[in-house]
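The following blocks contain the structures, represented as structure tokens.
Only the coordinates and a few stated rules stand behind these numbers; no lab work does. Please read these numbers as outputs of a predicted model, since none were measured by experiment. Cβ atoms are built from the backbone, for glycine too; each structure is taken alone.
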Structure P
């Protein structure tokens, strides 16, 4: 009786399936954050990102965690440094605009940073560039910078809210 060949533990069996599952997961997150609800009569959708942004500090933090996860997964999928930098730049613009109450949420409706990032991921997966894959330290530093930006934006939001409440307190 012929035995099937032994598979080496070093061979990554099913990697395309894992990549596809990861891409599907990222599409779901992107859709949920930026296009979950279709606006009737239009081709435009709105996600929960602007709605989360209405919750001071915590909402933007939750949204940023999901967005950062997308960057980590993009790095795991082999996106080059240039693409990861563009992804984080999209998130930084989103985070900075989000510090302005209400106007930042309107910006979220139009900017759709996660949908933009998903386009970068899909573009790379359709025709991978010959660029070098980003190393773990680069991704760590990129995410640390993004984390510091989120903390700074949260601090700025809290400061703005405190100033507005203080001004309202003096009026009444």
Structure Q
């Protein structure tokens, strides 16, 4: 059964309530003083995995490329990111996290985890599977988001390729 079919039998109010919880959770995270905004944290976390092209990062963050460029510019100016030429394609510029950027991400993660621990602990105590069940739910949501963005990117690239053929 597809994911949307599994939710079709649920009351719409419960789905809306879940959306509201996610919005409130994000607001709670935004209030944690880490020295980084959540978008900066997300960008640094993704770049930590390895140098990425701006277009790919923008897609993964669900922002437009100019928005990503402005965010990257600020992080480069702060010494948290560096730009480097792609050895395989000189037209491509990748961003790479610096040691200071790694330290900032680690610090932010510790602070965010500490802020969420009591909330997650309370929520987990109400679940049959406890903390593992709660974290499994977030893993499943993360996987669904990754698949959704990959599908979107594939459709976007196919449309671009078709438009280029039509020219």
Structure R
């Protein structure tokens, strides 16, 4: 769960960056719809990390692959679906950010948060989550391998 939840701050940073870019052009307040954009963003972004972790665990358990090999294979298998779903969501939300019209100022904040957050987190998730999975998995494996030693008092000497 720790590795999956790490994608949330990455997405939040992208959402804040997207909102800052919109604020360069026109003022966008941090209203209720903009905050709803952060909730939507977190819900979408967590799925990408879940895909990577699930596929990695599948390779480890089912195919008896090593940690490094399973992470590489999972990233290789899931990079295209992650980018395709991210691009679909980004291009679907882009009209909310770009197009003017009646009521566009209401949804501009929501769209900018989702577009900025998805764009940044898709890239950072694929760059940060696999090495972090390797780090956590190797730490867990080394703690399992640590030999148990008894102290003198436990041995009865």
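Quick rundown of the values:
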item	result
When distance in nm of label points 7 Å out along Cα→Cβ at positions 21 and 109 is computed for each of P, Q, R, the largest belongs to	P
Which entry (P, Q, R) yields the derived value 1.28 for Cα Rg over 2.2 N^0.38 Å	P
Distance in nm of label points 7 Å out along Cα→Cβ at positions 69 and 93 derived as 2.5 - corresponding label from P, Q, R	P
Ranking P, Q, R by relative contact order in percent (Cα under 8 Å, 6 or more apart), the structure that comes out highest	R
Structures P, Q, R, by distance in nm of label points 7 Å out along Cα→Cβ at positions 77 and 125: label with the highest value	Q
